[in-house]
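K.L.:
The following blocks contain the structures, represented as structure tokens.
Where a number appears in this text, it was derived from the coordinates with a stated rule and is not lab data. Predicted model only: the values in this text are computed from it and were never measured. Cβ atoms are built from the backbone, for glycine too; each structure is taken alone.
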Structure P
Amino acid sequence: MEETHLNHIISPETAGTLSGLFQERVRRTPNAVAYQHFDTTQKAWQKTTWAEMATEVARWQAALSEEELNPGDRVALMLRNSREWVFFEQAALGLGLVVVPLYINDRPDNARYILKNSEVKLLLIEGYQQWQEIKQWWALRKLARVISLSPFAETQRQKRLSYLQEWLPKMADKSNPGPRNPDALATIVYTSGTTGLPKGVMLSHHNILWNAHSSLHSTPVYEDDVFLSFLPLSHTLERTIGYYLPMMAGAQVAYTRSIAKLAEDLATVKPTVLVSVPRIFERTHNQIYDTLQEKNPLERALFRLAVAAGWRQFNYQQGHAPWHPLCLLNPLLQQIVGRQVLAQFGGRLRIVVCGGAPLAFNVAKELLALGLPLIQGYGLTETSPVISVNHLNNNDPKSVGTPLQDVEIRIGEHNELLGHSPGVMLGYWNNPKATAEVIDEKGWLHTGDQARIEQGRLYITGRIKEIIVLATGEKIPPGEMETAISTDSLFDQVMVIGEGKPYLSALIVLNPEHWTTLAQELNLDPHQAQSLKHSTVLEEVLGRIEQHTRQFPGYARIRRATLTLEHWTTENGLATATLKARRSKVIKHYRNQISALYEGH
């Protein structure tokens with residue numbers, strides 16, 4: 001990327017802090033559109049300028065200033081992506097507060113653990129539904145104030161519960177960007193670790209500013225770009241790349257109404273940049289093939305030809321292969337076939353970033369062949385998050401690209417990927433032991449992922465510890481969940497699965513005696529194979545699993561299960577000599593049952 005492309009970019013040095021970045025953006029382009037959102041009362045999309053954002057941030061900061069909060073105190077928010085997310089965070093950061101994001105649909109127990117562990121003093125929520133869940137543990141000693149975006153009866157009766165519009169002042173002076181200490185703690189982002197309980201990743205202002213700026217060196221973004229934001233802002237990928245990066249570049253962000261309305265919003269907003277996880281592309285890919293089944297043989301043949309020609313053209317443009325006669329047909333086939341696919345994304349996309357989890361090669365290949373400008377990257381919450389990314393003109397969909405500027409990578413013991421960069425976290429909150437386990441004495445972060453490096457390009461090949469990465473990018477250690485579930489006497493052996501899938505499922509070997517008792521209680525024949533698939537049995541099993549896994553994050557919920565009475569033993573090759581399940585062999589053995597667990601999703 002030429003330096004001329006960076007002229008409009010706010011550098012980390014100029015910004016100083018994340019709140020300094022916001023203030024500098026307001027100063028440079030006060031009348032430019034910052035955000036778009038759908039106003040449900042007016043039933044229309046509304047635009048907000050940077051100057052208007054600054055006015056609102058000042059009100060929020062004035063309200064926060066009235067609370068008994070000191071620099072370094074933690075404040076949390078549990079909101080959907082919205083302007084209010086930005087108002088709250090920018091106001092808090094300008095006061096030197098530390099922001100703790102929570103997932104909007106997280107389990108109450110998990111949210112309680114995070115709020116207690118980080119000693120949050122103030123929490124912002126959406127409304128009544130969340131309040132119903134939180135009020136059960138309202139007695140958290142440190143939590144002095146809960147603010148609700150929406151009013152409900154209890155906001156009038158509870159002294160420490162406030163309705164946002166009553167909490168905010170009508171007007172306020174200009175907001176304060178706060179102290180300019182780039183190395184100060186900006187946020188604590190909780191991510192699942194090997195203990196099963198989430199660990200608080202501490203990121204500084206500079207960690208995030210550097211990562212956004214370095215990403216812009218790899219992938220140019222301009223002031224006329226439009227991002228569509230739908231990944232949760234509690235996810236570090238969306239926060240750095242879908243929030244701070246466009247702010248740094250002066251681009252605008254539109255907030256989608258919901259995942260259910262994503263297709264409609266894509267068509268309306270027509271974004272030029274999209275940041276996503278594999279699940280969205282897998283859905284699109286599946287929809288294409290569902291539609292294709294209804295087409296006549298000629299149309300199906302035309303589609304296959306379009307993919308073949310598009311893939312030849314892609315490899316020729318990337319310098320991976322010589323020119324091929326099929327390239328001549330590509331422009332016409334793109335008009336006939338490819339344009340229909342691109343229209344599903346709004347028809348204007350210039351860059352599509354996929355991260356958070358591996359994307360199946362066949363999905364990436366076909367979407368690239370049909371003209372989607374898709375680049376994959378790799379990172380961790382602990383690295384703010386991006387480590388590497390493909391470039392539009394240097395793109396290998398089998399890899400996760402080349403390291404960002406100022407990122408060093410190397411391969412350690414057991415082919416583990418190690419990273420060193422200005423984006424490496426400060427450590428885990430109140431957990432020096434866990435910090436020392438992942439950051440060595442020389443500052444190298446041990447990712448836990450296995451990889452290889454070829455010609456400077458990074459390829460992820462596996463994981464040191466068996467961590468499941470869902471299609472949404474969330475990481476879950478299955479061992480701890482399996483241990484928790486196995487405490488139930490009904491279950492002899494358990495394997496949690498879901499790699500690359502939208503949700504978790506479980507393979508379970510039932511205890512014969514306890515199964516017989518349960519089946520008889522449910523008026524079923526325990527010797528009939530069909531009894532293991534009966535809806536009442538599955539409901540009972542999933543209910544028990546839910547009871548044993550309450551301490552895990554909300555996204556770690558097990559939604560489906562396959563039951564069997566066949567034990568995994570050394571004799572059938574499904575267990576080691578120490579009776580540990582051979583994960584890959586068990587998954588292969590039950591591949592048909594596993595496919596059935598995810599049919600229709």
Structure Q
Amino acid sequence: MTAAPLHPDALGTLCGLFRARVAATPDQVAYRQFDEARGTWVSFTWAQVAAEVTRWQAALVREGLVPGDRVAVMLKNCVEWVIFDQAALALGLVTVPLYLDDRPDSAAYILDHADAKLLLVEGRFQHRNLAEIAGSAHGLQRIVSLTAPENGLADWSTRFEAAADWLAAAAETPIPERHLSADLLASIVYTSGTTGRPRGVMLTHENLLWNAFYASQCADFGAHAVFLSFLPLSHTLERTGGYYLPMLLGAEVAYARSIAQLGQDMQDIRPTVLISVPRIYERVYGRIQDGLAKKSPLAGMLFKLAVRVGWRRFERGQGRANWHPELLLWPLLDRLVARNVTEKLGGRLKLAISGGAALSPEIARVFIGLGVPIYQGYGLTETSPVVCVNRPNSNVPAGIGPPLPGVEVKIGDNDELLTRSRCVMRGYWRDEEATRAMIDSEGWLHSGDKARRDANGHYAIVGRIKDIIVLNNGEKVSPTDMESAILLDPLFEQVMVVGEGKPYLAALTVLNEEHWQAFAASLEVDPGHSAALCDPRVVKALTRRVADHLKHFPGYAQIRRLHPELKPWTLDDGLLTPTLKVKRNQVLDRKRGAVEAMYADFARS
């Protein structure tokens with residue numbers, strides 16, 4: 001049963017949190033993950049995890065590491081991630097998380113910049129890249145792999161060790177007692193950003209612990225809370241919300257097998273809490289739309305009616321709408337339509353948190369209307385990360401909600417959102433100039449996001465200060481809102497609006513392969529022909545289709561030219577961040593020729 005959350009004042013540090021949780025509920029299930037070898041889900045109690053943490057502590061001590069040393073982890077979400085982190089934290093070490101599928105050059109840069117002494121890898125996936133990763137990390141003394149490589153790693157075998165051997169060799173190593181303070185550095189988290197090299201965000205035990213505690217005050221997570229964890233633990237939203245927060249609550253965490261298997265995992269685990277980025281909801285929305293397209297017009301009408309009535313029901317529950325006779329239809333619509341969606345998400349979801357980027361109001365309306373309790377929030381790695389979030393009794397899906405208790409927020413110059421709290425980072429690792437530019441002399445962190453505040457204290461993000469497009473006539477446009485509107489169409493997989501200093505807006509687009517086949521056929525164009533995407537009929541029809549989605553935007557916020565392609569922008573090619581945000585500058589550099597072509601005919605006129 002989920003008890004009242006532990007309080008940071010009594011815990012002090014993140015390792016203090018872990019010790020208190022083990023003491024409070026030693027025999028309760030803490031984690032669940034799928035064992036591929038046995039083909040089943042396995043559970044770990046808090047006492048079992050604590051025993052493993054002790055073993056890993058001994059192995060870290062044997063390496064000669066001292067408080068303040070950096071140790072890196074490059075694992076998929078699993079109980080070993082938690083064990084390694086807790087073992088490191090208890091020794092005063094600093095955890096540096098890496099994304100499992102990060103590019104070798106990016107991982108090597110982070111390891112070298114952080115001067116990491118040890119790297120823990122999952123194995124298999126990384127073994128083929130380890131030589132490249134380790135070659136540039138000059139301070140790296142040891143690489144530990146959960147799985148042993150099939151062909152060995154002879155070039156640097158003196159630094160490499162399989163985890164089982166590494167742990168066994170340290171079995172008799174005594175573990176020193178370390179007295180740690182809340183202001184001790186706990187982690188350096190490298191933000192991928194959308195431009196330039198990643199920066200190392202220094203987060204203390206206090207930063208992360210208090211952010212998790214403040215978040216715990218924003219909802220009743222209920223008894224027997226179960227979190228399904230699938231966002232990378234290297235992302236601070238999952239680290240705080242899907243790891244430290246459940247530990248405070250005494251909740252269970254289940255680790256999803258993969259994004260591809262997420263649907264089945266939802267039904268197997270039946271979570272009560274889900275933390276996600278908008279892209280996941282967008283994909284589910286797209287599949288719903290695809291399914292409706294194959295059904296009768298009556299099914300489509302019934303679906304729209306269910307969303308409308310469900311939304312009216314939600315608004316009435318929030319105190320923003322009166323009773324209406326349509327509400328009498330809800331039990332039937334729930335049984336015929338809504339329950340089909342909620343059951344596929346496990347059937348008992350109580351809190352679905354969306355963060356990391358803006359969630360389209362239309363998509364939020366559909367899910368909430370169907371009974372999926374989505375709460376949009378907002379944060380930054382630099383704030384540990386949560387700043388604002390909607391609440392069950394005060395949910396405005398188009399915004400990011402009010403600040404967390406204990407977090408100050410205000411609107412500064414240029415409508416910039418500023419925040420101040422004990423969750424704000426210590427600064428950027430080895431970059432005092434960037435730290436001073438981010439945090440002013442009064443302790444306010446400058447987010448770079450434009451925001452507005454309503455009369456009820458709810459905030460909404462209206463764009464990035466640096467991402468605002470200024471046309472050559474002085475009109476200002478937030479591309480994010482336009483891109484979100486276009487992406488509601490399943491034909492478009494990715495979109496980036498451009499036009500800085502230009503006479504009109506244009507868009508770089510990536511089309512969904514399956515929908516492209518049908519779309520091209522409807523225009524009597526061969527979708528397999530190399531020149532099909534350049535066919536004037538295709539470009540004209542695509543531009544018209546985009547216009548339909550932007551009809552509610554101002555006249556100057558319309559797409560006049562469009563460049564379609566089929567090859568997706570990916571993390572591997574450096575065009576997406578690990579949270580699937582488009583790296584605008586990198587895409588512009590890579591697609592400069594296509595952008596110039598969209599404005600060439602205007603220049604000639």
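K.L.:
Supply the structure label, taken from P, Q, corresponding to distance in nm of label points 7 Å out along Cα→Cβ at positions 69 and 245 with the calculated value 3.4.
P.N.:
Q
K.L.:
Quick check for you: by FRET efficiency 1/(1 + (r/R0)^6) of positions 93 and 469 (r between Cβ atoms, R0 = 41 Å, to 0.05), which of P, Q is greatest?
P.N.:
P
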